[in-house]
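Please go over the structures that come below.
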Structure I
Amino acid sequence: MALIGLSIPAAGLVLAGGWSAHLGLSVRDHLEAAKNALLPLSSDDPRQLAGPLAEARRHAAEARRLTSGPDWWLLAHAPFVGDAATTTAGLAEAADELTDVLGGVYRTATPFMTANAVSMSNIRQLLDGLGAAAPVLDDGVARLATVRSLLAATPADTGVDLLDQARDTALREIDRLHGRLGQAADAAALLPPMLGHDGPRRYFLAFQTNAEARGTGGLVGAFGILKADHGKLGIDRLSADNGLGSPRPVVDHGAAFQARYGPSATSLLSVSNLSPHFPYAAATWAGLWERRYGRRLDGAIATDPVGLSYLLGLIGPVTLPDGETITADNVVDLTERAAYARYPDPMERKRFLITVAGAVSDAVSRSLPEPARLLPVLSRLVDERRIQIWSRHLAEEQRLAATPLGGELPRRPGPFAGLVVNNSAGGKLDYYLRRSLSYSLDACRDDGLRATTVRVRLGNDVPRGALPDYVTARLDSPGRHHAPGSNLLWVSLYATQGARLSGVRLDGHKTAVIIEAEQSHPVYSTLLEFAPRQSRTLEFTLLEPVSAQPPAAPVQPLVRPQHTRITEDHSGCPTSSS
């Protein structure tokens, strides 16, 4: 929360004559004092911020007053020194607005920023407070966006290097605070209604098995209904019935979706999440369950064993009814590898998975960890897409869609390279899948385009030795001989909106791909077979529209992490920071 970068060097303030020098140095001193009031503080303990915030607020307001009068107006319009004076005034205004916003947030939201001010065991009080804080946080987010825009419009090259550096640092600080405040505003707006503050809620809860890859993560191996009522959570109807389906589609995602994924993707659970666009899968899951059971759901939530491991790291080990201990260190291996060898009967294995999922879910709802411990874990779950949420309530879904939690395939323009794999063999070998993606962007050209290269490398790191038939089965062509441990993947690259494909190479040789589109992104797909321990490389060369947006390369949540490398030649390219 410190106002880092809002101090101004004296050289940029001694603009013209004695009075101007005195005025400029006074502004500098007040901005330095505002910054120093906050610098020593840790944002992890906001209870100590009241006094320093008031001190910073007083100095920032005085700096803004000094740069708002006629004397400063004359300096801002004087030759040689006008740019420095204008940027200094912009920094003073930014400091004033920032301290005012932070003061308002402190007064309203301190209970949710401290470690133990509100206990999760008193969930109704927490939800009431979040609801009250939501409009204040939303107002703060809007004000920071306005401040950022105004400061970005000030001269970036004033001729005073330290002043220019202060401006750049201030912009970065505002961006950081805007992001954190935006996350808090989203949580305050979404959590009360979604946790049943205004009435009971029911959600389809999907446990995805990443050992068999799907676009949103993995095959739905188990599911249940998550109930929320005034913050109290419970799970019932846990099932591993992968046959959940309907004789006809339960939702219409449009002609393009139908053409790419076929009618089964909206009528059969096992292929309902081939697309990485989570709302497609979530709406289908809710529709399938509603058609079977005749009750309406409020949305859908997905997680996976890796996500469960993060939660176990927070709450500690869980003991199953038979005495077996499930921990953060063993839950992924147990559910996505060892269970297939332990339980030759698929129904026994599914019962085990349901037992694990239910035990961890019950333990999380009982443990009620404090916000200060829970929030970092939730942030990791969201960042890695280990939890994705869709709401049937329009206002909530619009807000979710603007965050990583919504799992949307973004429609915004800008450099984009998303690798998505779907298992086409029907086995469980994606536990051993190794992935890397490199995205290289060349210099921007005068015609508004730039050449890019996306290199994808996939490896089937299946171990030597026998594996259960259920893991290695090739359901795509059961009558044909396959080497035990071979795999078949449908590999797709989601590219930048408006991109044109120049060529594709597979393992160094020219090849063809299927070209489609989804959510405004070109999609280049091909079916790849992998022998045991074989690696394969796809290289895409493209021409993309020039954009000031930073490159994005979202990662599909599978068992092993994806290694991603982005390199960019900024020559001739526009900038987005100022």
Structure II
Amino acid sequence: MVGHLLFAQNSKPTDSLSTQQLNEIILSSNRLETPFTQNSKTVQVLTADQIRQSGVTHVVDLLQQVAGVDIKRRGAGAAQADLNIRGGTFDQTLLLIDGIKLDDAQTGHHTLNFLPPPQMIERIEIIKGPAARAYGQNAFTGAINIVTKKDIPQTFTLDLQKGNFDQTNGSIFVGNTSERTSVIGFLSQNTSDGYRYNTDYDHHQFFVKSSFNRHKTPLEMIASFSGRKFGANGFYVSPSATEQYEETQASLISISQRRTKGAWIFKPKVYWRRGQDMYEYIRNKPEIYRNLHVTNKVGAAFDTSVASDWGLTGMGVDISKVSIRSNNLGNRNRTMMNFFLEHRFYLLNNSVDITPGITANYFSDFGTHSFPGIDLGWQINPKLRLYANAGATFRIPTFTDLYYSDRTTLGNPDLKPEKATSNEIGLRFANPKVTASLAFYNRKAKNLIDFVKNSDDESTLFRAENIQQVNTRGIDLEIMHRIPVRTLTHEFKLSYSYLENSLEDSGYKFSRYSINNDLKHHFIAGYYFPLYKNFSTYVVFKNVIRTSGDEYAVIDASGRWTLDQLEVSVYFNNIFNTEYWESNLVPMPKGNGLLGLRYSF
């Protein structure tokens, strides 16, 4: 059932198609606020209802149910996971929360630490393909924008989950909305003894969103913190490194506003993002090998758009400064400026739209770059849309790419920025019962950064290099059918992605990230079926064939029973005990489950 929908579902837990009020989603992931039906990119939207129905505890598990999105986890409980889209690396996919860019100048390894809890999310907008024209660097192969809830009725909810590996999850969710203000808050702690030696974890998180002056022009504030401590048996270096340990922190504070004046929309925001990463090669023995990195990003952005007889115009500027203090990478900083401009023309009675645009970027250590692009759309009829897009994209090296050094890895201060040209053509169909999409894409990348070597000898270091060129092409297909059964609605989804990488003239036999172990075939089938009004189940089947030849199939299932203020839930992962790994030869857990109780006051 996870996939893109043309319409937002009613926030009330009704299941009848005939009684639902279906309102069109306005995509906030676009700098131009356009309806989903007028979008000319491959975008998937996961609604709050879909998130709840899936039964997942972590948003990471939900994203794994989207074909073409490769979440490479290391262990259980989402202790550490890399986000990849369409064959990109974790540094080539951008994560945003309410439009705030959360790229990390150190590394993208810990991007997903910033994910809000499922209860705080209104919807997730997944952009497949380059989004650098709108957001600048790091949106090389895609972007994910998490739109958090603005207000909810007065709520106080307690959650408790218990499961295998002594998994214990507890959380408090509160909310209150008045005419002038709203406050939503979440506090949680998740712990486990680990599914194998040295894979225990302790995660704690809080997330608060407040809105002031709601009766006029709301001013929204976000404050969040996520702290993680976990044993990292085999997570990095090699599977034989069983004693590794890591602690991470992810903090965000932002203030934003959306103002309208006539045909104009103004969206200013300021934000501060902090990350901390402490790694020990031997747990509790920092004298042997220890890394500590602290990154800060302070920024301000201003976007504006205006509708006129000539179409829709959008422009914006984003200025930020990032800094890092590290015992390995040194003390460094970088100033970044990003400017974008695009205009949408409407032709033939608004059935055809053309949106050219350009982004210009300045980096204090890499100079100025500009990247044009264009989107084309043809609304063949109210249900069917043909679209295409083409453009350039880029990514500058992280401080890890440039300066990292340990017993197996060596950075390269002479690296060049990654660059690529990408094009795509797609077809999308949607009505209240069926949505379907098909997209073909091609990407030609040069100066692609990877840690590579030519010998499997452990004494040979992986060194950061600009691989000459990688050509990537692929297909994304998705079909969802909403089936009314008496007063209830079932949802059945099939999705498939195919990817093929062609590496030209690299001269390297071994790669850490870019050219090994991508999702070549990714097939997902999901079925949400309510058995009666207060009891529903969801089953998802995932089949993966990676470019390395590894193949595995995993089945997850969940159930939810609601009785007045009490909800009982179960979630089962890897029901048939499949042996598989997603990253760095770290074996994933065998079959495991969680039993949950939720009580709302």
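Where a number appears in this text, it was derived from the coordinates with a stated rule and is not lab data. Not measured: the values here are computed from a predicted model. Cβ atoms are built from the backbone, for glycine too; each structure is taken alone.
Things to note:
- Distance in nm of label points 7 Å out along Cα→Cβ at positions 63 and 487 derived as 5.4 - corresponding label from I, II: I
- Value 1.2, calculated as distance in nm of label points 7 Å out along Cα→Cβ at positions 279 and 295, assigned to which of I, II: II
- Entry that produces 23.1, 70 once Rg and Dmax of the Cα atoms in Å is calculated, selected from I, II: II
- Distance in nm of label points 7 Å out along Cα→Cβ at positions 191 and 399 - structure with the largest value, from I, II: II
- When distance in nm of label points 7 Å out along Cα→Cβ at positions 87 and 375 is computed for each of I, II, the largest belongs to: I
- Test item: Cα Rg over 2.2 N^0.38 Å, for residues 255-422 alone calculated as 1.40, pick one of I, II: II
- Structure from which 3.5 was derived, distance in nm of label points 7 Å out along Cα→Cβ at positions 55 and 231, options I, II: I
- Label whose coordinates, when distance in nm of label points 7 Å out along Cα→Cβ at positions 199 and 551 is calculated, return 2.4 (choices I, II): II
- At a computed 4.0 (distance in nm of label points 7 Å out along Cα→Cβ at positions 159 and 407), which of I, II: II
- Identity of the structure behind -500 (criterion: helix-only ellipticity at 222 nm (-39500 (n - 2.57) for each DSSP H run of 4 or more, over all residues; to 500), calculated), options I, II: II
- Comparison of I, II - label where FRET efficiency 1/(1 + (r/R0)^6) of positions 175 and 223 (r between Cβ atoms, R0 = 41 Å, to 0.05) is highest: II
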